[in-house]
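Take a look at the structures below.
Read the figures in this text as sums done on the coordinates, not as results from a lab. Computed from a predicted model, the values in this text were never measured in an experiment. Cβ atoms are built from the backbone, for glycine too; each structure is taken alone.
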Structure P
Amino acid sequence: MHGIGRGLGALCAPIRWFCGAIKLPRQLLLVALILPHFSVADVAWPGAEWVRVDPASLGLDQEAIEKLSGEIEAGQYGNIDSMTIIRHGQVAFEQHYEWDYAAQHKGLNYPSPPPWDYFNADAYPFHGDTDLHSLQSVSKSVMSALIGIAIERGELPGTDATLGELLPHRQFTDPAAKDVTLENVLTMTAGIDWEEDVSYFSLENDATASEALDDWVGYLLSKPMTVEQGTLFDYNSASTQALSEILATATGIPTNVYAERHLFGPIGIRDYHWNSAPEGHTNAGGGLFLTASDLARFTWLFAQNGEWDGEQIVPAEWVARSSRSAIPVYANDPDGWGYGYQWWIYRHKTASGPKMYGGWGWGGQFPLIVPELDLIAVFTGWNIKEDADYAYAFDLFYDRIVTSVAAP
């Protein structure tokens, strides 16, 4: 608001002079000068279904979209299960692609025991015979939103709260881990020893190793601190699982039920599946299943700064902090990928293109947001085989679609 006020003040002096010179009402000229700067497309909010329109009517290149879709359907980029593109709250394109996962994964075994056997075509990537698709680590972005909601509602303290305060019933092998803040858990900078930057098919991967145990958070808290918290990005799925336990401990409500009441219900998500970790808490690291259409609802909520049809669901400041890079993913590459509150910053705003941020789930789950263009996309997929030949959908979307959007 203060920025708008300063802008108006800068306009008013020349307007007063000009209006006096040509004897026009100042108010009339002021409106004429200001309105073009504030004209934006009307946002359409989905009811039970999304509004669907022609891509060209939204300034999108229909030929570019259809060409990319044809290449996806031909298997050129591996197993992409769906692509949805939405601008100004209206669906410009939605397509689902079919792959025979039972045939592709026949005879393959994942190192973790059931139900974490990701090659089981009856359980992954779709939940049984439904359209609910595994989101994998996009579940983390949803978990972050719930933490922001709970803080706003006064059910959790702020992000300076520590693990020791939030998990008083837990044992910590390294007492220093008790001082890890909620802020640093959210930004994946906890400093706890964790290896997840190796193949998920290896038990050297701590996320895979933890899935073989009955207590994922207990496994996390058995680890020592190896670097000072807040100084190094270190992706850690079990730390997000700790967020689920933190929320349930503080509210007395399971994470999935809390989501129904304060997130899913208000934005029209009626059907979901969210499995639980062995310790009994909702699997926030990777257990959520949604339809592509409902994942788009969650994505659109963040594109609109946490507001849904006039109601603030997620605090706007939480959305801003989620989508702002707290730390570079690679220490020596400050202009490369960043990470906020369980959201990835894929592209920073440059002279050649707008910022894009989003979620990232193993196998190809990508809710993507381009705020400057009021544009989102949702991709689901299941490229999990180690020898899979595929392309990342976030690159395909940016390079092929975002760069072709007509200038406003």
Structure Q
Amino acid sequence: MKAFPKITGLVCLIVCVAMVGANEKLKMSGWPQWRGPARDGVSLETGLYPNWTEQTPELLWSINGLGKGYAGVSMADGRIYTTGNLDTAQTVSAYDQASGEMIWSVPVTDGPPKHGYDGSRCTPTVDDDRLYVVTSNGQILCMQAIDGEILWQKDFQQEWGGRMMSGWGFSESPLVDGDRVICTPGGANAMLVALDKNTGETIWESAVPRIGDQGGDGAGYASIIISEGAGVKQYVTLVGRGLVGVRADDGKYLWGYNAIANGTANISTPIAIGDYVFGSTGYRTGSGLVHLTPDGDGVKAEEVYFLDGNSLQNHHGGMVILGDYLYCGHGHKNGLPLCLEWKTGKINWGGDFRGVGNGSAAVIAADGKLIFRYESGEVALIDGNPAEYKLLGSFRPEVVNPPSWACPVVSEGNLYLRDQDTLTCYRIAP
């Protein structure tokens, strides 16, 4: 009996550690922001269906009322968050992840913003009990996740002279890093800004000089990622002038790469791999890999290779890396499946055949497989195999409202597909 308290304490400790581990695993396997836990388009979930020919994804539910838009969805703590345009305003909404039932919806603009391809773009970023959203008319908001109450709000144009490189609306999903939220107003003296995530107060503004003849001024359509390249923590994104990196501590401009900039729309979120950054754009421009090395108290970006638009151009839809290989859709207004050895620029397969759908393809990876969601609506499961293209099944969702541009999401064994006003949930795991 004397040993009983010790055994109980030990058991409690084991149970508590197990619960913490399970909670952390669940948190990491969720989808709290644009392109998933690490903003790289890769889900950490395993145990999904190995193919969709023998085990076709099963529709669990479908809901309407999200509003018009191309925004993806984010998920945390059993809730789904997204943005959409209704007749009266652009809104941010929350839904129950299990049933799809609406929990709350809050208007965040005075009327629906007007620009090319009307509709929302931003996937909300979830950070504990708060959401961070950029509206397509250029406002950043902090909201309570539980009920959508707006805690603070800033206007890109009024605060920082913000602008887009073209007239299709602000499209980024803000990055939360520690006590800061980072976004891209696109102003002459404030291309990127860091704000106190609790108050919205400006911590720093980063001016980006013109770095070449290609491209244009203003923000692009990509979202910011974090790089530790050359041993310096930095924020990297694709703006009108091309790829840029600024120091995380103070916003100091570190480097720029202009070769992949075009003057119409730079869209795809770049990918950071150690001391390297890969970026790509459409409009017949191309792709490039840069190597980041120390340069005094700064960082130097040196081009490793450049691939012209005939070889590889990711218009939009994004890219993912599995090991030594990058997978994406190639071609302007196309999603031709392609596998690239990212270190060398060698194309292993693809780029010359269409796949099961038409138009651009939004691409993510899960459980070693690729999910291509085509503009025409079809969704394909492709083996993440650098040796050959192998289709593992495909299906056409119950609801398709082209262009189906929203990025698919995998969370807790389900596949979520936003299609304008509709969200569908499919089971893809036992």
Structure R
Amino acid sequence: MASPSPILALMEAADPTMRAYGDAPEGFTEPVMVAEQFVELELEYAAIRKHAALLDQPQRGLLVVTGVDRLEFLGRMITQEMKGLEPFRWRHSFWLNRKGRIDADMRVIVLPDRVVLEMDIHAVARAKKGLDAYIITEDVTLTDATQMVHRLALHGPRAIEALASIVDETPVMGGAERGATTDRPRLHTLAQGQATTVAFGSSIITVVRDDSTGEVGLELFVPVEGALALYEALMGLAHDHDDVQSGAMGKPRPPMLRPIGWHAFNIARIEGGTALYNLDFGPSNLPHECGDEVLRSRVSFKKGCYLGQEIVARMDARGHPKVRLVALALEGPDARDEHSTPRQPVTGGPIFAPVDGKPDPNAAPIGAITSSTVSPMRSSTPVAFAMVKYAMGEPGTKLYVAAEGRMVEATVQEKMAFWQRT
């Protein structure tokens, strides 16, 4: 199975830098290629914070769950509570294996006639195989729709305005969705945790609100045959220079929308406190090791049995895991070099506990960096996510991080988010 994005040729015409998203996923013959950067990084990042940014996401995959028993079945399988999750609502959830390790980190999106499980593309085959094994007599069918439905995203304060300008919000639904249109949220009132559907040409697009960068975030699910046309229509907004809304001195205002690559999104999602599967935690981790914010957003401690629940419950009763995911701000005297350039730690960089108030590089590391960036919204402060020993993860704890040849003091933050728009 090949894995090209349906809009890859159009993006390549803009000559972005490209990167492979890990190895080839199971069932694919090639690694998935993602755009890393189109133009100056500052311009792409500014689109997220000031306007609207369009991100291609071929690295995301999905399973579609149908059948009359779909909600009950998933309720017995995944860590999230399905009861009370009405159509056009969604929640995060883990899918665990028998040992309680995280086989997938999912958005669980309930629509009138199906449930969509959206996840990292490398987790799709494993999740489908695992869930399929537990379908005995239930009326449930799992379909890998990764190559049937393409994934785009819009991030930024004008994301809703941008999408609303090119789609029809009042499409006539068929089948099971026909009676549900009155309960479907409108784009301009779409809130975190909600989903809706809109029409673009002959395609019905599912839109999920998830503010993963601290700004408005719209996750778009479009049939693969309509993905290129949707991308082109959104890109047309990049040339929207309305004279009435021109900037100072008669200059045209900045583009309403700009395509961005992974690099700009990565900066913004770390600032927004969004940890990612296969980067900040993964299949070797237990849910409790992902930090309290991630854990509580994905695991219900009030629901009935699910796969891996015994391990989760035992860990919760025991008190804490050996390690946990935390957010670090590097603000010590060595956080910048002699030219005031921030020192950014690299992924995998070691973290040390202070010894007599000082760093000791000869001591054993107590953790490692999982993701890092220099935060524009925090005056170019280096910030990072890190997996550290549990005792070292209390908010306010001072640690030392190896960054560009120096041991830089870092502080464990109270929350994962470094910045969010209020």
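Sorting P, Q, R by mean count of other Cβ atoms within 10 Å over residues 82-89 from high to low puts P first, with the largest value.
One of P, Q, R was used to compute helix-only ellipticity at 222 nm (-39500 (n - 2.57) for each DSSP H run of 4 or more, over all residues; to 500), and the answer was -2500. Which one was it? Considering all the candidates, the number was obtained from Q. Comparing distance in nm of label points 7 Å out along Cα→Cβ at positions 154 and 218 across structures P, Q, R, the highest figure comes from P. Tell me which of P, Q, R gives 1.06 when you compute Cα Rg over 2.2 N^0.38 Å. Computed on structure P.
Using the calculated result 19.4 for mean count of other Cβ atoms within 10 Å over residues 210-217, pick out the matching structure from P, Q, R. Comparing all candidates, it corresponds to P.
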